[in-house]
Every structure is written in structure tokens, then in C-alpha cells.
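Each structure below appears as C-alpha cells.
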Structure P
């Protein structure tokens, strides 16, 4: 296949590109800075794109069989008014611009796999939610609703659309696991803000696996959750990480620390969580490599 990837230089994007190259595919990457991206990964055919300001060049899609859209401003930051606008518009406007180019192509790709997030569901406590449940009402939920709506502008076309609602991706070099490693290795790790909130996690290998599966399988369309069938509370996650590292996991992190680092609004989001089940993902045939948290952490660490 020839696959176009947005966000190809990010955590998920780099892992996806490696997997595509490993199976013999060609990769086109859209980026704001092709020169810098080319230095980091010269195997990708890089094209320039400013997602909030313009539609991507149709020439970048020549011969492309499928598109994976992973681009978006990082959400784990203080939600100032300026940051919230960047978070929203990088997804809403960026996806709209991408979709408008795809829809206008004489020979469009067969499939668009568009990234989304389990933040769609909002804080649901211990309630299990799956792809059939509705959205929450917090800002992160509003962002995901707008993000997905922009992707669904393709619904009137012949392009197959898969929306992948991703949980917390576990990888050693970046993401939530990297944030937690240092305090746990020092023996001062522990649950956040009480630890009862659910964390819907996914191993990076399963995240990439679901993206490839969505690209390849003609029978897969609509929304699928990319999160392990075994979500864990923050307390359970902390204990599992402590076991893997052979370190104590009893030093709680007060909610105030989250507020100081991320601001009150995002700190409140971190106090909550979602107990997400990948019901439709499994019904459609994806088989998870890592269903068990201990095995996932042992593999990564």
C-alpha cells in the first residue's frame, strides 16, 4: 500500500510508520516542517501542510491507497484560552481541511482512519462505556465531538471511514508511562488524586495493530475503541507499575499537584476517567495482543 499519515512524527505516528515500512508499504507524511521531519525519518516522503490554515496539496495524495490522520495539539497542558483554541482547531479545522481535499480528489484513497480519543465519553466514574454510548460535557469531550464531526464530512463519499477512539497509549519513550517512570523508579510513585478513577490504557503495539487493521479490513467502518478490554483504576495501574519495577507504589499524588502542573480545568479531568470497553472493536474481529496490564508493562519495561 501507499499510505499518507498526518502526525507521522509523533509517538503513534512513528510507531505506525515503522510498522508500515516493515511490511513493505510506502509512506507519505504531512508536516509543518518537512526539513526537520526528513532528518528524523528520511524514509518518509514528507510534504508541507499547515493544518489550521490550509487544505493539503492534492498532489500529496497521488497513488495513495489509505490515509491515517493522527494530527492534533497535545491536550496535556494548561488549558489557557489560547491553548484551548489550538487544541480545538488543530483537530476540528485540521480534519475539515484534510477531508475537503480528500472529497475533491478525482481518485480518492479507499479509506480514512481518523484518530479520536476516549475523552469523548467524559468522566463516567465506574460505569462501563462502549462505542454505543454518548459523549460527556467537558471541554475534552466537546473537542472530540467536533473532531469526529469533521471526519464524518466524508460520509457522503465512497471513502470508507474508521474513527478510532484511543485511550492512554503505553510506550516507554513518551506518554503517560514516561511521565510516571521517574517517580516510581525513585520509590515515590503512587496513585493520582485518590486513585479510584479508571484509566483506559492500550499498549502501543495494539494501537498500531488497530490502525493497520482498520486500514486493511474492508469490513471495518464507523467508530471503534482502541483501548484494552481490561481498563484499570489509577490505583490498580500504580500497583501494577510498582510490581513491574519492583518499587513501592504507596505515595499518593494529591489533586492539588495536578492543578499546579496543568491548571484547575485539566486537573479536574485527570481526577476523572472512563472505563472504556472496546466492544465493537472485538465484535469486528480485532484480537488484542495485550489484554493484561501486567504483561503489557513487563513487555515495555
Structure Q
């Protein structure tokens, strides 16, 4: 296991469950292929109701933490609105937040990155998520939890999310690496789910988020993670802009780079390929 204050093991969480300041959240969303070849987003609430880590509440990314006025999925709301939404769910000063998800850690990393954007840092991702917790035969609960509302002050880091103009202006910049967290097939335009035009943002490299964790959903050893990013030239002194389909998988690359590898200048393209691939004026590549 890679070690970081922002990554917590199942053993450590088991010891801390029930502590007054601990706030655990299930962040799961499921993406299922639709008849048109694109994903359908489904809340993980039903699976949460069937069994979750005891004391965990549920965070619905699409329903409660996304911009409802956006035509695109999972768009970040204003940081002021986001701060209020997190406080209403029990995230606040004096609390320690643990995030987990089922099937993939990218949903937990998305919420982690959003909390970082509002300036809340007392938060960790459960390494291995619900999958590892269940594989170890740890207790589950079907009793829904709601954490009491908290006080949270916005200390925004708006620069850790970028828009299409920032991505466009970075193409060809020697000091910036644009990084795709989708699969190599999607990156090359040879397969997988597409979000419009097939392929990648022009000039971008690829470290798939799915390559960063193993079958148990725990992150790979730190040496393997470092090698993956070193292999595409993600040097610590470079600015790294990460994208994916809708700004979700990109946050796992961003989490590893910042929380585990110590990079200081990493941002996520919020609307990612669902926006870029549908704008014919924006350059793409295949092959």
C-alpha cells in the first residue's frame, strides 16, 4: 500500500469507526453502457441500502453535488454552492472525512478533489474501497446514516479545475503535460465508449486510471505508480492537466500525482471529453 495522510487502510478505518469526529461517506455512482454506446449514470444509493460500512452516509454526486443547470454530466457547481452542500452533509471544521466507493475508486477521488477545491483537506480515501472491506469479511450495515450539518468555510482553490480554454492554450506548451485518464483504446480512438468524436485531445499522453489499481481495487505500490507517470514525462516541475470522459477518472490520476507523488501543479479538466469531443473547433488526434 502507498502511504499518505490522504489514503487510509481498511485496518485503520476499522479502528476509527464510531469516533465522534469521523465522517464516512459512500460516494458510489455506476456507469452502464446505454443503447447508443454512451454511458448511463446510475446512483449507487440502492447498493448502499443493501449494505455499507457501518456509520457511512451516502453522497449522491449527480443529484447533490453537480451543477443542475449544466447540459453536461457531473459539472462542478460554484465553489460557494459546493461548500454549502458539503456542510449540509456533515463535512466541516473539526471533522475527519473518509470517502469510499464500490467497483472503482474514481468516485471517491472525484469527491476528494472537489473537497480540495473548496479548501477542505482533512479527508482520506479508503484504499480498496467497499470491495476490499467486503473481501475481508468486515461488518456491513443496512441502516442509513445522516451526519449532522457542519460549519465549513470556503478556502477555494479554483485553479485545480480548468476549462476547455485552458486546455486549448496548453497544447504545445513545453512546461505542460496534458494527460488522458481513459483507456489506451479510447485514447487512440480504436475502441471503448466514445463521448463524441473518437480519439484524444491533440498532443496529450495517457495513463489510464484503471491501470493504477489492482483487482482488489487498492492502489498499486508507489514504485509502480511513479513509473507509470514517469513513463509519460510527468515530471514534478511540469504543470499537469488531466482529463477523461466527464472529469471523474481524471481525479484518480490527479489524486495519485498530488497525494502520493508530491506534484504541486495538477488540475482536472472538469467537463473533459463530453465537451471537447463534441466541439468540432477543438483539435483531436487518433492513432
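Which of P, Q yields 58, 40, 40 for Cα extents along the principal axes in Å, as computed? Intermediate results must be reported in sequence, preceding the final value.
Numbers: P: 58, 40, 40; Q: 50, 42, 39.
It traces back to P.
Comparing P, Q, where is Rg/Rh (Cα atoms, Kirkwood Rh), for residues 134-229 alone highest? Write down the numbers at each step before the final one.
Details: P: 1.06; Q: 1.09.
Once Rg/Rh (Cα atoms, Kirkwood Rh), for residues 134-229 alone is worked out for each structure, Q has the highest.
Of structures P, Q, which gives -7000 when helix-only ellipticity at 222 nm (-39500 (n - 2.57) for each DSSP H run of 4 or more, over all residues; to 500) is computed from the coordinates?
Details: P: -12000; Q: -7000.
Source structure for this number: Q.
A value of 18 was computed for relative contact order in percent (Cα under 8 Å, 6 or more apart); which of P, Q is the source structure?
Details: P: 18; Q: 22.
Computing relative contact order in percent (Cα under 8 Å, 6 or more apart) on every structure in P, Q gives 18 only for P.
Looking just at distance in nm of label points 7 Å out along Cα→Cβ at positions 14 and 198, which of the labels P, Q belongs to the structure with the highest value? Display every interim value, and only then the final one.
Working: P: 3.1; Q: 4.6.
With respect to distance in nm of label points 7 Å out along Cα→Cβ at positions 14 and 198, the highest-scoring structure among P, Q is Q.
For the read-out FRET efficiency 1/(1 + (r/R0)^6) of positions 158 and 246 (r between Cβ atoms, R0 = 35 Å, to 0.05), a value of 0.95 was computed from one structure; give its label from P, Q.
Working: P: 0.05; Q: 0.95.
So the calculation was done on Q.
Where a number appears in this text, it was derived from the coordinates with a stated rule and is not lab data. Because the structure is predicted, anything quoted here is derived from the model rather than measured. Cβ atoms are built from the backbone, for glycine too; each structure is taken alone.
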